[in-house]
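What follows is calculated from the coordinates using simple rules that are stated; it is not laboratory data. As the structure is a prediction and not an experimental result, all values here were calculated from the model. Cβ atoms are built from the backbone, for glycine too; each structure is taken alone.
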Structure P
Amino acid sequence: MRICLIVDCWLPSPKSSAKLVSDLASQFASDGHQVTAAAPDPTLRRRCSVESADGFDVLRVRCGRIKGARLVRRGLNEAMLSWTMWRAGKRYFRENPCDLIVFYSPSIFFGALVGKLKRLWGAPAYLILRDIFPQWAVDAGVIRRGGPAWRFFRKRELAQYDCADVVAVQSPGALEYFESPELVGRHRLEVLYNWAPAGEPNAAKTNYRGQLGLDGKVVFFYGGNIGVAQDMDNIVRLAEALADTPEAHFLLLGDGSEAARIGELISSKRLDNIQILPAVSQAEYLGAVSEFDVGLISLAGGLTTQNIPGKLLGYAQCSMCVLAGVNAGSDLIEMLESRNAGFVSVNGDDAGLAESARLLASDEKLRKAMGANCRSMLDELFSVERAAHQIIRSVSDTA
């Protein structure tokens, strides 16, 4: 089968979507499929480029900057993604027809491109839906439901659902979102968990402990996007609560819309047990994960949509136990607690989160046991081979 994968970034981007879709492309290729990955790239000098990597082609298209751009500029550049990628890549798309389109959201702006490719190739489309936007932005107070911004984003959101033959959400709880009157019964839905390759992670050799003077510390590590939906104030409050636990240190590694503010908050509170560093490459990121002790997950308490962050996979690959503060009803609560892979509190229960952190800081055997359970959970639920086979089986059933 000839498969086209569409995603909003590609390696060496540190975003989890780049790593996830790259791993999926490699699995499809190893299964004998002919694969093309298509992604925008703001660093590209030419209009587009095609390169071969790991047994498949990567089509990169020059676009305006999205990550790290000011809000209005980011919105405009992202809204242009379908047009930009079609204009620059149409010759390649016409000369390289595919039998299946797999596209990843975020972004919500690939609907028009996918619609064009479906008509051009007569191929079905499979949507890997991860962030349910704009709903999470409403929950986090970033935009107002019913306002102009919400109406604009909502139209694009619905368009991407309508061009998909299968919509795959990342957890069972996320299916509830499609039970609203506007969405119920309109789409074929299924759960597709995130994935990671089998075996040991492809991690670079790092020495964050030595460089940062953290030898002898129990390091609580957060890696990934630092934005509104993550509510990193949750972690800052936790560090403040553990100021009386000298062996505990908190390290945040990532970028995002809230990174500068969180850095200023840490400085203003004069906390010396927490620090924030910029995002790094995937290999260096996994090297950092492998050095540390507890993986942190934080989700805003007001979220009504379900989210299993991609960072969980990196933690699990490195047999790291998890400490999470999440929205009420999150699927992460049952997923981690039933497997004894970590501690989970509802965001806002600061005392409960701090109590769990102190327990993990004081008990190395507990950390290692929970970390081993987290790794077992990865092998059980989050196999890239399982994900690739599920996608092929699902579109075959729609034929």
Structure Q
Amino acid sequence: MTSPKVVGRLGRFEFITLIAALIAINAFAIDVMLPGLQQIGAGLGEADPNRRQLVIPAYMLGFGVLQIVFGPLSDRYGRRKPLLVGLVIYCIAALSAYVVTDFNSLVLLRCVQGAGAAGSAVIAMALIRDLFVGDEMSKTMSLAFMVMMVSPIFAPIIGQVLLLAFDWRGLFAFMACLGAIVTIWTYVRLPETLKPENKRPFGIGPMIEGFGIVFSNHTAMRYVLATALLFGGLLGFLTSAQQIYVGIYQVGAWFPAFFATAGAAAALGGFANSQLVEKYGMRKIAFLSLVVFIATVPVLLIGSTFGALPVWLFLVINAVQFFTFSMIMPNFGSLALEPLGEVAGTAASAQGFLQMVLGAGIGTYVGQQFNGTVIPFGIAQLVLSVLALALTFGAGRSRPVAVPAE
């Protein structure tokens, strides 16, 4: 299902770049914030450093919950219209956050911003599923994921520069501008990809039916739950990354550079996966990557019981984890969506909902356990990754579901 002309005027390169941009505005909405958490708290009168973390999981909560709406909407009205509506909500919320005057209102607006971004994430996955299948779908996801994962390299650096030039409100102005660029790009260049015969009615009944199709596919659900658990562990790190690097390792203004190593490793992992997946298959690569991921956690835990690990060793462990993470997630995501092509929007929304809501809950809990060491984070990683391995061990590819004719 691939050709130089993927869809409409979009070639393969522009399509993948646009998909990556749709996903990356979410990554930027998280990572660009990290250097500014302390300044945001000070500016809005929030002294508790753990509570300042809430601007991140609040975004994730809105992001996860609204995916259960955007997915069915995109299966009924096509991909373009719901996607553009979500992008506009994202931009309006970012602009509103620019003028906010208290911390609780900021947390609420971050939830709204995440709700708008839900459309871009779930529909980006549905767009890929509309045009690709099998290992080619995983390869395309990996390339998009690789471009997206460059954002942790640049986003904290951009955030730090913005904080030097402006105050923390400049972070939201940047997000609004970036969202506007992606919105215009989508409006001008992206045609509709959902075939008319694949449209489904929108309503409570069809939504229940669609989610029933997704949740009754046990193999797909194993991979969906596994991605949710692994994402929860990742979010636990993201919410406390500044406290780890600045509080434990005293890196100060160099925090964005240290954090960027994880993004570079993730980008390399995404590229490696895109090159290897057609040769070795997505399930084998994901399984081996998860085993390597798990193997790094005891090193982190055992070393941390005797005090803080040397910063270089923590960087190496963190880089390996992000490298393998970016080889696990697109493959698990593809394996979950593969048998659900006829309800791709609903399937992507169910996957995104569980990944984000469960992940946000887990990540928030892990972040709030920060006690000046990485031990709570390490314990959470070990438990969550072993559970993910147990869920996916022995799970093969499931057959495509048969969707009742309308």
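Each of structures P, Q was scored by distance in nm of label points 7 Å out along Cα→Cβ at positions 151 and 351; the highest score is held by P.
Ranked by mean count of other Cβ atoms within 10 Å over residues 103-110, structures P, Q are topped by P, which has the highest value.
Here FRET efficiency 1/(1 + (r/R0)^6) of positions 79 and 199 (r between Cβ atoms, R0 = 30 Å, to 0.05) is compared for structures P, Q. The highest value is that of Q.
With distance in nm of label points 7 Å out along Cα→Cβ at positions 31 and 55 coming out at 1.8, pick the structure among P, Q it was computed from. Label of the source structure: Q.
Using the calculated result 15 for relative contact order in percent (Cα under 8 Å, 6 or more apart), pick out the matching structure from P, Q.
P
Set P, Q, criterion mean count of other Cβ atoms within 10 Å over residues 223-230: the highest-scoring structure is Q.
Structures P, Q were shown, and helix-only ellipticity at 222 nm (-39500 (n - 2.57) for each DSSP H run of 4 or more, over all residues; to 500) at -12500 was computed from P.
For structures P, Q, calculate distance in nm of label points 7 Å out along Cα→Cβ at positions 111 and 367 and state which one comes out highest.
If we compare distance in nm of label points 7 Å out along Cα→Cβ at positions 111 and 367 over P, Q, the biggest value is for P.
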